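Following are the structures in question.
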Structure I
C-alpha cells in the first residue's frame, strides 16, 4: 500500500489541514501522521468521525503520499494535492 495522510479544510477559513499523530489538525504537512496500512487509514478515518475531531473541518479524506527514507516531508502523489499544499495558484490581486 502507498503511504497516506488524512487531510481536510478548516470550516472557518477553508485552509488545508492535515491530521497529526496527536489527532490535532495542523497546516504543516511535515507534521502530518503518515499511515502505511490500509486498515490503519480506515480505522483513523472512523476515529476522526466518531470522536468529532472533524467538527471544525470539512471534506476529510486520505491522500497518497511519497514517504521514502530520503524524503523528510510527505509529498502528495497527485498534482491536485500538491497544489493544495502550496496554496492558491492565482494571487488575490489578480482575481
Structure II
C-alpha cells in the first residue's frame, strides 16, 4: 500500500500547478483547467485522509465535489463558447472593460 505522504505530496504538486496555471495564463480554458487541478488536488487529499482513517466521509464528500466540478465545467465551457462566438477570442485580458 502506498503511504499517505505520497498522496499528500501529489496533492500539493497538483494544487501548486493549478495555482500557477491560474495566475500565469490568460486563456479562459487554461484558467478553467487550473481550477479543475485545484479541485482534483482537494479530492485527492480528501480520499487520502479518508482511506488513512478508514472513514467513508471523505469519499462521499469527494463524490459530491466531483458532481459540482462537472457542473461547473459544463457551465464555464458554455460561457467560454458564447464568449468566443461573440468576440472571436478567449483571452481574458481583452475583457477588462464592460461593453454596452
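A value of 31 was computed for relative contact order in percent (Cα under 8 Å, 6 or more apart); which of I, II is the source structure?
Details: I: 31; II: 27.
Considering all the candidates, the number was obtained from I.
Structures I, II were shown, and distance in nm of label points 7 Å out along Cα→Cβ at positions 2 and 34 at 1.5 was computed from I. Set I, II, criterion distance in nm of label points 7 Å out along Cα→Cβ at positions 10 and 50: the highest-scoring structure is I.
Out of I, II, which structure matches 1.33 when Cα Rg over 2.2 N^0.38 Å is calculated? All intermediate terms of the calculation are to be shown ahead of the outcome.
Working: I: 1.09; II: 1.33.
For Cα Rg over 2.2 N^0.38 Å, the value 1.33 is produced by structure II.
For which of the structures I, II does the calculation of helix-only ellipticity at 222 nm (-39500 (n - 2.57) for each DSSP H run of 4 or more, over all residues; to 500) return -28000? Provide the component values of the computation, followed by the final result.
Values: I: -6500; II: -28000.
Source structure: II.
Determine which structure produced the value 0.35 for FRET efficiency 1/(1 + (r/R0)^6) of positions 26 and 66 (r between Cβ atoms, R0 = 25 Å, to 0.05), calculated from the coordinates; the candidates are I, II. Attributed to the structure labelled II.
Since every read-out is calculated from the coordinates, none of them should be taken as a lab result. In this text, all values refer to a predicted model and were calculated from it rather than measured experimentally. Cβ atoms are built from the backbone, for glycine too; each structure is taken alone.
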